[in-house]
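Read through the structures below before going on.
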Structure I
Amino acid sequence: MIRIANGQGFWGDSLEAPVEQVRRGPLDYLTLDYLAEITMSIMQKQRARDPKLGYARDFVEMIGRVLPDLKERRIRVIANAGGVNPKTCCEAVLEAAKRQKIDVKVAMVAGDDIVNRLDDFLARGVELKNMETGEPLSAIRAQVQSANVYFGAFSIAEALGRGAEIVVTGRVTDTGLALAPMIHEFGWKRDDWDLLAAGTIAGHTVECGAQCTGGNCQVDWETIPNFADIGYPIIEAEEDGSFVITKHAGTGGRVTLQSVKEQLLYEMGDPREYITPDCIADFTTIQLAEAGPDRVRFGGIKGRAATPFYKVSISYAAGYKAIGSMVYAWPDAYKKARVAEQILRQRLDRLGLRFDAIRAEFLGANACHGIAAAEPTPEIEPHLAEVVLRFGVRGESRAAIERFTREIPPLALNGPPVASGLGSGRPQVEEIVAYWPALIAKSEVQPEVTLWPNES
């Protein structure tokens, strides 16, 4: 049995969680998931401004804090913190180790960044069609900001097999971070579909960090103990593909059938076909059982052969947006906010400004549920203590969006009475980054594994 912990569910998750995972109990591996689709485009912009950026810098700081512990406890780390600049991330980790005079073997898994190869692919007839619309990538080629292939777990397992103590990747599947140690430790093969599916589901269960240990849990959330010290998840994996989800003893949160099931539904399409580069996992075959306090056992998982494709995550510029807000207080908070919305729409119309979309939300009345929410009843409306009008526009013209931003602050004095000093001021114009999912044949791209210090 090996113990694989996750200490990061996204870039911006708890800075202390990875440290606590390392120091509060036995582990064999620590995985850290930093990347989402939007994260890649953010990192790409950072690297465009400064070639030394484009990775999760807080990962390097964390490694600096726990490196002595990692060495003493013989814990190996796997993180997709490399983003769009994994080489620089590896170099920063090595420098942090050098400052502490600690020798460490660091591996990089790269090759996923194909943004500079797009023109070659298109010229050779690799269309990279949008999986949802069928449009060829050539339709938006000039606006592309990033393009990254989702590699699987086997390149990470290769790095572990070559002795890496810290593995830094670019874009790999979230599930592959946890699956890779099982492949390495248990010798699972590329066609062990049931075993690979089990490891994939284990990785999916922990990929969002504390979301499977009671965080963001809808049922009985008020009874979940000690959110302030919530424990992050640990996989206790076995060679036959069965595993237990648990957490360190003495930590807050809760691991139950309910908390695990909520995470299993995360980002779920067809539960019979959870497609990854490594296999297709069938979530309908999962058998769950309580195995003691804060322990849930998984078994019976089945999988099928992987497809011949990798998924490609492409981001592209798709215009601009700006969102402003005003706060209205009792009495008649909702009525004031509704009047302010109509004033804004009328003024934009008088100015001749046209947008692809105009959106208004009323926080405190219906924002969370949108059109599914009923209008506040006449009985309830007078009791709404405060309502925030959040008003946004989206379009291709930056100049038009900029002009809109100048209509928000005047409402403080030339519209309904506001809560003094609580307006948001002039909103900022933001570039919209859109998502383009595509497929590419596995024969077109290959992961690249590099190890430091260089192997003799």
Structure II
Amino acid sequence: MDVQTSQWALVIGLGVLLFLLAPTAKTNAHFFRATTNNDQPPSMFMLTSSLVIAWIFAKSIANAANLGMAFGIVGGVAYACYYLSFLVAGVVIYRMRTVGGFTSMHQYLSQQYGVRAVQFFSVLIVFRLFNEVWSNTMVIGSYFGPWGSTPYFASVLVFTGLTLAYVLKGGLKTSLFTDTIQMMLFALLLAVILGVILPKEHGNLGKFVQSGSWQMSQGLNLLFVALIQVLSYPFHDPVMTDRGFITPPKTTLYSFTIATVVGFLCILLFSFVGIYANFQGMKGDAAVEVSKSLGTAMMLVMNLIMITSAGSTLDSTFSSFSKLAVVDLGTMGEKSIQRGRIAMVVLAIVGTIPVFMGPEILSATTISGTMVIGLGPVFLLWRHNAPPLSFHLSVGAGLAVGLLFAFKWYPAHWTFTDGPYADLLAVNVGGTLLCFILFLVGKWITTNRRS
């Protein structure tokens, strides 16, 4: 059996297996809140597993490996810092539920800032979910051939179709169930990969840990960007925040805290793949090049870990979009599960179309972490009883700053460090300060108008 045939067997085999194992939702609570057949919330283990694997998407582990190759352990730590998002979101959601009594992000926004804020926020997260579809399936396609080839497009369509098929059965209930399986499989495969590459460096773990240089120009710029963006980034991802309201508050807080540690370690350890690639003098995509160098068996292991991570994120994306369309923006009804399934199909189709349009279209549709920095004040300062003007000033400013950066319309002298990501750090420092200031200015303006 050749490599590509084996890859097809992995994609189809795992997809069919998950379809056969996936539970079928019979009630709205099953489909949208992942309750058990006894109408109990999911366990802490299941919630934690789902949180971690849903955020270890295919693109993220590819990025972790590439940053490890570029900056050594510094690159791995920098990217792993994004997983502090779990802790930030977990604490905020816990307080919103226990102190504020809110049952969802949308309920909070609607009550505090009104319908326009809900609409604006919903557009941002729709783009987030839309991006998740093509960004994960394209990683799978890259293992089957170059963009534009028949195997590339065929693998994207088959992978998307199989993932959609099993999540249609049970929505969020299915997503959490399969995520648990995928998390255990991911941990096993990561252990296998590390068990192969570490001995090749004589088991010298210290060599990996001491790789890189702790300088701003050698990866620290990105580390500080991550520490700034975790104040806002998690709030535009319903895959994470939806899971913050389906278990009792303490269970949620514990799960998000544990997910912080586990997610951080998983990404850090996967960056060892890139560090190993650097030791071997490899160029290009670290995960792909390392898998090729280790033979057919390890290439298939690497493929399977990508399939696992991409599938878990994709099914979570479909279930989150379903909840957004039917519960958060619609009304529950007798046929709400059917409407939820229709929403999943729509996202699968719309989210796959850009794959056929090339990288220029894709970059133009991406919502970056910089564009959503304005959400930080909205959720971190949720007890400030701010007016709608504060929301729109902060979120609007963040979006504007993100667009300035995307189109390189910012002054070059803004940077205050050197090396890669120096401009990104400067824009995020200035943009975040601007958003917090405007949020408070909005409250001050409204208070003075009333008085």
Structure (I, II) behind the derived value 0.00 of FRET efficiency 1/(1 + (r/R0)^6) of positions 304 and 352 (r between Cβ atoms, R0 = 30 Å, to 0.05): I
Quick check on the output: 1.9 is distance in nm of label points 7 Å out along Cα→Cβ at positions 48 and 440, derived from one of I, II. Which one produced it? I
Taking Cα extents along the principal axes in Å from the coordinates of each of I, II, which one would give 72, 57, 48? I
Given -8500 for helix-only ellipticity at 222 nm (-39500 (n - 2.57) for each DSSP H run of 4 or more, over all residues; to 500), calculated: source structure among I, II: I
Tell me which structure, out of I, II, gives 43, 27, 13 once semi-axes √(5λ) of the Cα gyration tensor in Å, for residues 248-343 alone is calculated. I
From which structure (I, II) was distance in nm of label points 7 Å out along Cα→Cβ at positions 216 and 392 calculated, if the value obtained is 3.8? II
For structures I, II, calculate relative contact order in percent (Cα under 8 Å, 6 or more apart) and state which one comes out highest. II
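Where a number appears in this text, it was derived from the coordinates with a stated rule and is not lab data. The shown structure was predicted, so the numbers you read here are calculated from the model rather than taken from an experiment. Cβ atoms are built from the backbone, for glycine too; each structure is taken alone.
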